[in-house]
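The following blocks contain the structures, represented as structure tokens.
Please treat every number below as a calculation from the coordinates, not as lab data. Keep in mind that what you see is a predicted model, and the values were worked out from it rather than measured. Cβ atoms are built from the backbone, for glycine too; each structure is taken alone.
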Structure 1
Amino acid sequence: MKHKNTTLRNIADTVGCSVATVSMILAGKQMSRFSQETIRAVYATTKTLGYEKNSGHTNQGVVVIVCPSVINPYYATLLQGMEADAEANGYTTVIYTTYWSTERERKLLSSSMNPIIRGIIFAMAPQQPELVREIAKKIPVVAVCDKQSHYGLDAVEVDNFDAGYQIGSYLISLGHRHVCYLSTSLNTQHSSRVLRYHGLLESFKTLQPTGTVSLLTHEVESANELATVEIEYQVGRSLAKRCLATYPDITAMIAINDMIAYGIIDETISEGFRIPQDYSVCGFDNIYPSQFHGVSLTTIDHHINRRGRSAFSLMRAKLEHKQEASSVTHVEFTNVLVIRSTTNSPRM
């Protein structure tokens, strides 16, 4: 039964703890001081008693936006789209960065029943989809992810397989026969990277079966993501150095994203080669620096900012229209190949 004008004292008395404990837990402060049992009891009692924090804001509480990094302009652009829609509609957002750590993701999800959290938006595919699906039964969850991923969540999607296929088809049309795909950690937790690779492979299998697609990867630990600001650029340089030494016959390098591509470009030039006369370089994402004259990177545009706005729009629909938990909406954006000056016909 919900109490009229429920106070922190009501919650504390019901749980059997101090008012200070209730206050800190609801504010998310010094959480390590309290047992999980106490935290869960406070959250559950808060909901049962219908406690609402005093506020003049139309949309009380916050929507948490989960992202793996804020240094890559891809995520910064996506987040700005989300926050623009949130600001225009009177919502408050909080950004939670995981650095691809499953433990950091789990820590957030364990606090998701805090009444202050109204919903969660993942700026990437969740790394623990089973756990996230359970959370989605209780509060709205939206993900920005791959069309081929079946998470059972409201989602804003792109077809990363198609993105890889488009890049491969374009390079084949230029006459490239031997290319290399260069990526950070390539596993099921990074589905977009895998799907782009599979799309690239399929394009060669279908359109140039006598060609080859080589693969080089670099494992990046979560601790390195957090400690190294320029990690993707460094990885790009490292992968390019390995590629040039290992596969002398390749004429094009396809980076998993534009940030990796920037490192590839700089390393290739530092080794004495020219782009695109000696090597063509492509990326994915079309982040804003890729259009700069000194970069001019051929890449795939995913409409990043618009997808961010669309993701928050889906969240608002769940919150404002009280959609059924079983109602799932998918919004798909198409890929667009953007041809710039880092690609050309292969060297003779």
Structure 2
Amino acid sequence: MKKSLVALAVLAGFAGAAAAQSSVTLFGVIDVAARYTKANGQNVKQLTNDGSSSSRFGVRGVEDLGGGLKAGFWLESALSADTGTADSSRFWGRRASVSLMGDFGEVRLGRGKTSTRLVVDDFDVYSTTGLGDVTRVYNTLGSSTQTINRADNLAQYFLPGGLGGAYGSFDVAAGEGAVGAKSYGGRLGWKDSAINVAAGYQSTEGVATAKFKQISLGASYDFGMAKVSGLWSQLKFNSLKQNIYTIGAVVPVTTAGSVLAQFSDAETNSAADRVAGTAGDAKFYTVGYLHNLSKRTSLYTTASLIDNSGLAAFKVQGNAVNSARGGKSGGFDVGIKHSF
């Protein structure tokens, strides 16, 4: 009996050690807003998702392999909290990856965000979410690219920390026969307590093997009384070209609340201006307020307007009323988000 108790104690000790060397975490965000959008003399009133952060849930884990080496996994799915449904087209569509990490950095394989998109996310004050999402005026110029945000079959390398503020990542995606899926790119940046600067480049094989190319340069500086960000992106496909210039600011007005404001000017060249569906001249105005009730829960409100010109017909959200070419698209919402 005593031997059995000793054996059980030893096994329990090993189990505790194993548990200490690995971890699995369930995480997510629930973000729901009441939203009103209007364009072309029509309006939509709805309860919708992703006003301030993307609603999602997932599970991630890390295993300590010893000698400074770790293995990790990350599975993340989009969630429509207004209807209680997940993404039906691909359950782990936001991210599905396995990683090996160490002093050398991180090697990550699977589906995830491209390095260049991470630059855009970092310097859009709305983090490419909700009515202020700067990519609402980004145009793929008829290229059929599938990798302006996330990519399948992605192999990525991330630089390690401890490089004096320098950071970066590089990736390549195997096309596996799909048009607009084969790509390569990367980003390099430098960040300290107040300043952050980064540059990203991506090339994706589009229609008839022509290349869709994106360059994004971003910078931000935290003055204390306000954090100001600037972002420039150029999208190019054959002779068609679009430039998007963005400036934004986050201004703390109380210990718990901040005002967010952003302006983007999207301009296409003359070759794109002549093609309906690829013209991109538009001005995008957004202002909002975010109030933190706690570290996990926030209230927010956002108002935005896209003023199209020429053949442009951008709209503030995918589920908003379609804008007339050269017309306006606007929206307003009030919402709550909770993270866990």
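To test your reading of the models, identify which of 1, 2 gives -13500 for helix-only ellipticity at 222 nm (-39500 (n - 2.57) for each DSSP H run of 4 or more, over all residues; to 500) when calculated. Considering all the candidates, the number was obtained from 1. Identify the structure, out of 1, 2, from whose coordinates mean count of other Cβ atoms within 10 Å over residues 183-190 was calculated to give 20.8. Value 20.8 for mean count of other Cβ atoms within 10 Å over residues 183-190 corresponds to 2 out of 1, 2. Here distance in nm of label points 7 Å out along Cα→Cβ at positions 95 and 239 has been calculated and equals 2.3, so which of 1, 2 was it run on? That value comes from structure 1. A value of 4.6 was derived for distance in nm of label points 7 Å out along Cα→Cβ at positions 103 and 247; which structure in 1, 2 was it taken from? Going through each structure in turn, the value belongs to 2. Where does the value 3.4 come from, among 1, 2, when distance in nm of label points 7 Å out along Cα→Cβ at positions 143 and 279 is the thing being computed? Of the structures listed, the value fits 1. When Rg/Rh (Cα atoms, Kirkwood Rh), for residues 71-230 alone is calculated for each of the structures 1, 2, the largest result comes from 1.
With distance in nm of label points 7 Å out along Cα→Cβ at positions 191 and 287 computed per structure, which member of 1, 2 shows the largest figure? Sorting by distance in nm of label points 7 Å out along Cα→Cβ at positions 191 and 287 in descending order puts 2 first.
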